[in-house]
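Values in this text are rule-based calculations from the coordinates and carry no lab data. Since the model is a prediction, treat every value here as computed from it, not as a measurement. Cβ atoms are built from the backbone, for glycine too; each structure is taken alone.
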Structure 1
Amino acid sequence: MTSLELPDRCGVMLLPDCTLFPHGGLPLRIFEPRYREMLERALEGDCFFAIARRVADEGEDLAECAAKIGTIGLVRASREQEDGTSELLLHGVMRVRFTQWHPEYSYPCASIQPQLLYFDPENQAEAAMKTLRGAVEDAIRELPDEVQKGILSLLDRSDGPGLMTDIVSQQFVHDPDLRQHLLELDSAGERIPLLCEYLRNATISHDE
């Protein structure tokens, strides 16, 4: 994903109580005419559009109704139905800040600025990842062994605290306000205690 060249602006889908994290997947059904046009343009171009949590009813000023931080995603698969709607899978690529909205488009469109996660101090990154992994292990210990192995294998692919916190946030956190708060944090270190506390209080079921 680091080799992908992100656009300076992109279409933005505004969804209530929806937050997508980098490296996460989001299945979508596109049916509104404006978003159908957005998808068509994306598929004709770079296949990117972003997801932003809608925080207020939409009005003329999109900056007031969309969260400041969202995630740009890449369309992994898209299937158009006979009625003109589409079903697709969007893969989260990077956190972005919406810096300017462009009202000349028929769909929400914004200039974007990539937002990188950091962890400080770097020499404590491994210990922090072990702490978060331990919290996940405790939360899933009642699940079947094969499910636990699948989840832990996913965590083992993490090359740093940022990616691990993205994966855990996407897979385990279901509270919409906490998801958005986690997404907006620039520090992976600040995410970890919040995630550990959430996992301690969460009931992780096989259905999840």
Structure 2
Amino acid sequence: MTAPSPARQLADHVREVLGEGPFAPPGGWSHMGAVICDVSFQARTRYVSTLLPRLLRLREEWPDAATVSGFQARLAAHDLAATLDFRSPGKVAKAHDITDLLVAERVDTREDLHGWLGRPAGRAALRAVKGVGPKSVDYLGNLVGRSQVAVDVHLRAFAADAGVPNLGYEPLRAAYEEAAALLGHDPGALEHAVWGSRASHGAGRTGITG
């Protein structure tokens, strides 16, 4: 008997653990300062208890940072680490570097970033930023409504429970995308549901729009 494909294993496990859905898509942000800080600071951080309150405060206190150029102007005048009360020099540097890249690429709004991430050259430019890997690129896409699968430790654990062999990033992302198609789900919504089922803090990473 032929063994089921990784996508079929994932699809069967989704039905068993999460049911038939429907699953809500990730919301993301329209405030570009929040978008940039979210993707820069979320790795190895408790999202709901630690990062989300800071992002909501940033959105409220820096309304002019709703565009990338506005966020860059704020960064020139304020200490981001102090503003967010988040002491991580590497993550602060990543936020600055992503901001500078987007300004150079004339990406200023959520809509601009949504389109730019659809171009291979845009994704390649983002990958050249220190600390930005393929998961960050896909996660950033979800923050602006692209509906992608960002494979992290939670999605890997879910795949392992489903009996999927250890795959590289892109093959596992493709398996999740195929599983979403088999089940008739939006890829980003399926990813969001899987992540929420595994994360200890429950609520999803990108459930806020604003």
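Details
- Structure (1, 2) behind the derived value 16.4 of mean count of other Cβ atoms within 10 Å over residues 58-65: 2
- Structure from which -11500 was derived, helix-only ellipticity at 222 nm (-39500 (n - 2.57) for each DSSP H run of 4 or more, over all residues; to 500), options 1, 2: 1
- FRET efficiency 1/(1 + (r/R0)^6) of positions 34 and 122 (r between Cβ atoms, R0 = 25 Å, to 0.05) - highest-scoring structure of 1, 2: 2
- Across the set 1, 2, distance in nm of label points 7 Å out along Cα→Cβ at positions 50 and 66 reaches its highest value in structure 2.
- Once relative contact order in percent (Cα under 8 Å, 6 or more apart) is evaluated on every structure in 1, 2, the highest one turns out to be 2.
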